[in-house]
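Peer 1: So, here come the structures, one by one.
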Structure P
Amino acid sequence: MKYIIKIACIAFGLTLMSCGDSFLDKVNPTQLTAGTYYQNQSQVQSAVNGIYSQLQDLTSIQWIYTEYVSDNSTLHFNVGDRGQGPSLEAIEYFQINSGTSNITNWYNQLYRGLTNINIVLAKIPGATMDNALKLDFEGQCKFMRAYYYFQLVQGFGDVIIVKEPIATPAEAYNYKRSPVADVYALIESDLKTAITSLPDRASIPAAQKGRITKGAALGLLGKVYLTKKQYSDAVTTLKQITGYSLMPKYADVFDPQQKNNAESVLEVQYQANTDIGEWSNFTYNFYPRESYGAVIKFTNANGGGWNVPTRDIIAAYETGDLRKAVSLAEGYTNNSGVWTAIPFITKFYHAHTVVNRPGDNWPILRYADVLLMLAEATNEQSGPSAEVYGFINPIRARAGLSQLSGLDKVSFRTAVLKERRIELAFENQRWYDLKRTMTPTEMATFMNAHGAFEKSNPTTPRGGIPFSAGDYVFDSYETLFPIPASEILVNKDLSQNPGYK
């Protein structure tokens with residue numbers, strides 16, 4: 001997916017607005033503006049490519065709000081370099097508030113993406129091109145809008161719905177939060193439109209591999225239905241996904257030489273070893289700090305020490321599970337030949353020739369995820385059956401594990417949630433899976449137990465710095481993030497989520 005400059009600069013994150021009121025009033029024909037652009041297929045394609053580019057930006061920090069906040073990962077406490085540590089530590093230790101900068105960043109980045117999506121959607125009808133292409137572009141944009149709102153509604157609950165371009169900053173101050181039900185209604189409507197207008201995977205030209213297809217829209221809609229506990233709708237929708245299969249080996253799924261493979265329903269595209277901003281940075285966030293080239297094979301190259309696999313998830317792997325070695329390492333041998341027991345994620349690291357320029361893609365939806373959703377939803381409808389086991393057991397077989405059988409409905413529910421944790425480890429699914437399968441009260445009990453374990457058995461050393469009394473104390477209201485204080489400050493009609501000041 002080619003990198004382009006993003007031509008829209010009006011951001012809905014109010015504190016980040018920088019464009020003047022005259023942005024849409026420019027008439028100089030030599031300047032590309034929202035008024036003079038979007039005239040034909042080439043320009044609309046470039047604008048849609050820009051939306052894909054923003055998805056890269058979003059994915060680069062998404063792990064903070066989906067894996068890192070859960071029981072899957074933690075941090076390597078850096079005593080000497082605080083940097084952004086306090087803000088990220090606040091999320092890991094459940095010490096967030098409406099002023100936590102990384103929460104504000106997440107909120108604003110989601111709305112920045114929605115701003116550009118809405119502009120493109122408004123301009124597509126007036127562009128000169130074949131109507132079938134208009135429908136295709138509309139389907140891609142509406143999928144993206146649904147995906148962004150799915151992140152927002154799961155993270156923040158009631159949120160502001162914007163479906164049209166915002167011409168001036170003043171307009172943005174007039175919005176209020178819409179109920180969760182209305183947000184889901186928009187998500188479902190957008191995805192149904194996308195399903196009818198997007199092509200199947202099989203009809204995508206090789207040059208467009210990695211773009212959004214009907215399968216991706218069906219998969220996301222199925223996940224929405226599963227989240228809402230509409231199990232029958234989830235099963236009906238997910239069974240329409242065809243043309244995909246499990247890769248023979250788990251490692252093949254993440255191999256940059258096999259991008260957009262048979263198992264990939266949708267993945268975020270990156271390119272290695274370039275200087276055009278298309279590389280992925282996950283390894284340099286996740287790998288051990290102070291490893292000085294012992295892990296990332298460049299002289300003195302370090303990682304950030306973030307998103308570190310917890311002792312809890314390491315222990316959750318069954319003996320002989322082939323996915324463990326692909327997904328994580330429990331430590332490394334440093335440059336002095338000494339074993340250093342700092343775990344790190346490995347599934348997104350592959351060799352690259354230019355330092356800081358890896359090209360690993362990021363999976364948004366895999367066929368294994370589809371099968372596990374089918375297993376979960378079908379079990380909730382009718383309990384375990386041959387069909388239900390047929391969804392989950394091929395995944396376990398690939399992992400070198402025994403087949404499941406003889407479980408009751410409750411036991412299978414527990415088994416499929418664990419299978420999702422391991423199969424989709426560190427792929428931005430865990431927090432949403434926990435929220436979907438637990439009440440807020442159950443989540444509080446679960447996360448406090450995890451916190452107590454982590455405090456008594458820290459995954460990584462803390463340099464002699466003790467935990468504070470409030471670390472890892474989780475209240476049920478924290479299943480939702482706070483609306484950023486900066487947004488409420490500039491819009492008096494915005495309300496705060498319960499529990500936050």
Structure Q
Amino acid sequence: MNYLMIFKSLGTLCYIEAAGMLIPFGIALSGGRGGATAFLFSALITAAVGLGMSALRPKNTDIYAKDGFAVVGFGWLLVSLLGTLPFLFSGVTPSFTDALFESISGFSTTGASVLRSVESLPREILFWRSLTIWMGGLGFLVLMLAILPGARANTVHIMRAEFPGPSPDKFVPKIGQVAKILYGIYLGVTAAVFLLLLLGGMGPFDAAVHALGTASTGGFSSRSASVGAFGSAYVEGVITVFMLLSGVNFTLYYALLKRNWRPVLRDEELRLYAVTALVATALVALNLSGGVFRAPGETLRHASFQVASLLSTTGYTTADFNAWPTLSQFVLFLLTVCGATAGSTGGGLKCVRVLILFKVARREVGKLIHPRSVRAVTLNGKAVDEPTLSGVVIFFFLYVTLAAAAILALSFDGKDLLSTSSAVFASLNNIGPGLGLVEATGHYADFSTLGKLTLSLCMIVGRLEIYPVLLFCAPTFWRRVNL
């Protein structure tokens with residue numbers, strides 16, 4: 001591997017993170033709070049680490065496939081570790097473990113928190129939490145490629161490792177242009193949410209926090225009761241729509257900008273995503289009507305919001321779904337596992353994998369009836385090759401295995417099975433709220449140090465979709481062979 005180039009890339013990430021810390025530093029200065037010092041020191045330390053790494057002068061500037069995975073894996077660990085500094089220096093978290101959990105939760109767009117009272121936090125800390133999920137939403141490394149003027153075609157390995165779903169090397173000729181297009185769309189969605197929330201009467205700070213959390217499908221809020229604290233049907237409607245939009249493959253938006261409707265209309269994953277949202281909303285609304293909520297409009301309002309929030313893996317809430325009927329809870333749980341579409345800011349298994357798994361299962365059942373038949377699995381009118389199909393099946397197996405292992409590790413905390421399993425799946429799918437002790441308005445503060453570290457690992461594994469993390473455990477990954 002090209003270690004010098006890996007470290008040089010990590011140095012650039014540190015510069016970006018340090019620049020991000022200056023925004024809450026400015027907020028703290030304008031508010032006359034003492035938190036400005038915490039962010040200033042954090043930015044200086046982060047920039048110093050970046051300076052040490054970026055000062056390296058590698059003779060070979062090529063980035064190979066393994067290098068891309070290494071940059072992504074080490075990059076997320078590094079920015080998460082440095083992201084703990086504002087929490088530690090400001091004193092809002094009692095321990096390093098809590099600060100690490102909060103930082104990883106932000107950059108992985110999980111939105112889980114160990115902080116018991118959000119309203120008591122300084123505004124600069126609230127904004128930093130939301131900024132971390134926004135920077136992690138489309139991918140910290142993709143942001144780096146969008147900023148770097150010298151991003152070349154070989155850096156596509158970084159984008160492939162961090163931004164699964166689209167094929168960026170076939171998107172447009174230059175990888176830097178790919179990243180700029182994606183982030184241009186991302187910025188546009190964020191700005192649209194911010195302006196619409198302002199029009200709905202939300203204050204500028206709250207609008208900014210929720211715009212960052214909605215576009216990134218991260219879900220950090222400035223209120224302990226999340227979006228439900230505002231009690232506004234308009235605000236909930238805007239966030240509902242944009243949570244669903246943020247869960248759509250961003251390359252489809254580029255196709256629409258080019259007035260190319262064909263890929264959008266033919267996209268089977270998008271159709272599954274839309275149908276899932278409609279059917280789940282109908283089921284939950286029918287299950288809630290006449291019981292939890294009396295008025296049909298109120299029932300549909302809360303049902304559609306929660307379905308959009310959990311399907312897109314955003315994690316915002318307007319009601320305590322922990323008190324909803326079992327059917328509604330089960331439907332919402334299935335949505336968290338399914339997740340959004342590939343190439344979006346959402347988490348979960350991704351709709352395309354669920355779709356392929358169903359098609360593979362249908363093919364295997366067909367073979368039992370007609371053993372000599374040859375059936376191809378197709379997606380968007382094209383046959384899917386066998387390596388891709390086996391890759392999806394293996395991914396699902398790894399997903400289930402890791403979830404079971406995490407639940408076993410978390411069981412040592414002695415919490416009930418519902419809370420334990422829900423916390424693992426909420427972390428692995430990058431959602432945040434779950435059932436039991438981690439309900440909609442709950443927190444993760446009562447878990448042990450081991451429990452928080454286990455859930456933190458789940459958040460990173462879920463965000464990077466397993467493989468970049470597991471590769472670190474393979475001895476052959478560290479050999480000096482360029483592949």
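Peer 1: One of P, Q was used to calculate P(r) over Cα pairs in 20 Å bins from 0, in percent, giving 22, 58, 20, 0; which? List each step's numbers first, then the result.
Peer 2: Values: P: 22, 58, 20, 0; Q: 24, 59, 16, 1.
Answer for the origin of the read-out: P.
Peer 1: Right, here's the next one. Out of P, Q, which has the highest value for distance in nm of label points 7 Å out along Cα→Cβ at positions 259 and 323?
Peer 2: Numbers: P: 2.4; Q: 5.3.
Largest value of distance in nm of label points 7 Å out along Cα→Cβ at positions 259 and 323: Q.
Peer 1: Between P, Q, which one scores greatest on relative contact order in percent (Cα under 8 Å, 6 or more apart)? Present the calculation step by step, with values, prior to reporting the outcome.
Peer 2: Working: P: 20; Q: 17.
Greatest value across P, Q: structure P.
Peer 1: If Cα Rg over 2.2 N^0.38 Å, for residues 131-186 alone is computed to be 1.00, which of P, Q is the source? Let's see the in-between values first.
Peer 2: Details: P: 1.29; Q: 1.00.
Of the options listed, only Q reproduces it.
Peer 1: Here is a follow-up. One of P, Q was used to compute distance in nm of label points 7 Å out along Cα→Cβ at positions 243 and 363, and the answer was 2.0. Which one was it?
Peer 2: Working: P: 2.0; Q: 3.5.
The correct label is P.
Peer 1: Output the label of whichever structure in P, Q has the greatest value of mean count of other Cβ atoms within 10 Å over residues 99-106. Don't skip to the end; give the middle numbers.
Peer 2: On the way: P: 19.8; Q: 27.1.
Evaluating mean count of other Cβ atoms within 10 Å over residues 99-106 on every structure, the highest lands on Q.
Peer 1: Could you figure out which one of P, Q the value 0.30 for FRET efficiency 1/(1 + (r/R0)^6) of positions 283 and 403 (r between Cβ atoms, R0 = 30 Å, to 0.05) was computed from?
Peer 2: Values: P: 0.30; Q: 0.80.
This value belongs to structure P.
Peer 1: Taking helix-only ellipticity at 222 nm (-39500 (n - 2.57) for each DSSP H run of 4 or more, over all residues; to 500) from the coordinates of each of P, Q, which one would give -13500?
Peer 2: Details: P: -13500; Q: -20500.
Only structure P yields this read-out.
No lab work stands behind these numbers, since they all come straight from the coordinates. None of these values were measured; they are calculated from a predicted model. Cβ atoms are built from the backbone, for glycine too; each structure is taken alone.
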